[in-house]
Structure 1
Amino acid sequence: MQVQTHPLEPFFHQAVRNSYEGRLGLSPEITGYVSHMLCDFAESENLFRLRDAKGRPIEKLEEMVRASDPILGTARSFIAERSIRKYIGDYALFLAGMCPEAIESDPNSDSKKPTLADLIRVGKESYYVVSQFNVFEYEKEAPLYGQLSNVFEHCILGLAIARRDLWRAINPPAPVH
C-alpha cells in the first residue's frame, strides 16, 4: 500500500473505491494505486511531464512510446524506460477514464487526439513492460503492474463510473415539481 501524501487522496480514494471495489471487484491495491495516480495528475505540471530535447511537452502517444525506448528512442537507460512506461500507462488510464473529451472517436480522423483503442493498447503494453522489471527494488511492485495491464479496460470503466458519480455529486438533478 502506498503512503498517503496528497490532500485530495482520501477524496479520490473514496470515489475510486466505490467503483473499483464496490462495483467491479478490483483489488484494494489497484484502488490505492489509481487514487494516488489521480492525485499525481491533479497537479497540472504532471500531465505532460515527458519533454523532448528542446524541453517541449510530448503529447502524442507514439512519441511517448518512442521516448521510452532505450535502444531506438531517447530513454537513457532501461530504468528510464521503466519510469517512462509507468507514466505512459498512467497517462493512458487517466485520459481514457477521466477525460473522454480528449479522445478521438473516429479512428479514421486526422486528429492529434488518441483513440480509445490506442490508449488501451499502449496503456496495457506499458504496464506490462513495467511488470517485467521484477527483480531487486522492483520485485514487490511488479505484480501490481501486471494486474493493471490485465484489467486495464476495467480500470478505465471504473474511472468513468467514478467521474460520473463525482459529477452527479457536485451537480445534483433539479427537484421535480
Structure 2
Amino acid sequence: MRADDAPLWRAQFNPLIRPYLVLTVGLTMALTIVGLPLAVIWFCGVGQWWARHYFERLECELDARTLRYRKGILLTVEKTIPLENIQDVTFVEGPVLKRFELAILKFETAGQSQRQANDMRLIGIVDAQTFRNCIFEARRVLRERPEVAPPTGDPQHAALDDIRRQLDTIIALLRERR
C-alpha cells in the first residue's frame, strides 16, 4: 500500500438520509397511478428496510489521488474518480434537503457524457461543504506535485529510449545528406 492510498477523508453520512429516501421514493411512486399501491407497501415498511440497508452500505473515501464511493443493495455501484479528472463539485441544498439537514454533491469530470453525469452524485455527507473543499485542496496538491520520471528498469522506458536514439541517428544522417 502506497502512502497515497491512505484515506485523507472518510465521509460520514447523515442518518436523516433514510427518511428522506423513503419519502422521495414513496412520493414518486404515489404520483403515478400504477405506483400508488406500491407506495402504500413502500410506506408500510419496505421503504424503511431498503433505506436502512442502503445507508449501511454507503461509503466514500478521498485519498491523495482518487475519490472512491460505493452505494447500493442489490446492484452495488462503486466508482473511483481520479482527482485530476474532477472539474467541479457542485453543492446543492434545497428546501426539502435543508429540512432533512442534507446536501447533494454533484461531480463534473473531464470527458464525461451527459448520461454519466447523473451517476456522479452523493447525498447526505456530513459537513459536505468541508468535504468539497478537501477534494479541491487534494486536487490542487496533486496538480502541483512534480512529475515523477518512470524507473529506468521499466521495459517501456528502455524501448522509448532506444526509439529516441534511433530517431536521433536518422535525423543526423538526413542532415549529412543535405
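Bear in mind these aren't lab numbers, they're just calculated from the coordinates by the rules spelled out. If you're wondering where the values come from, they're calculated on a predicted model, not measured in any experiment. Cβ atoms are built from the backbone, for glycine too; each structure is taken alone.
Tell me which structure, out of 1, 2, gives 11.9 once mean count of other Cβ atoms within 10 Å over residues 32-39 is calculated.
So the calculation was done on 2.
When distance in nm of label points 7 Å out along Cα→Cβ at positions 8 and 136 is computed for each of 1, 2, which one produces 1.3? Numbers along the way, then the final one.
Details: 1: 3.4; 2: 1.3.
It traces back to 2.
For which of the structures 1, 2 does the calculation of Rg and Dmax of the Cα atoms in Å return 24.3, 87?
2
A value of 6.3 was derived for distance in nm of label points 7 Å out along Cα→Cβ at positions 56 and 168; which structure in 1, 2 was it taken from?
Numbers: 1: 4.3; 2: 6.3.
Structure 2 accounts for this read-out.
Work out which structure the value -17500 belongs to, where helix-only ellipticity at 222 nm (-39500 (n - 2.57) for each DSSP H run of 4 or more, over all residues; to 500) was derived from one of 1, 2. Before the final figure, lay out each step's value.
On the way: 1: -17500; 2: -13500.
Going through each structure in turn, the value belongs to 1.
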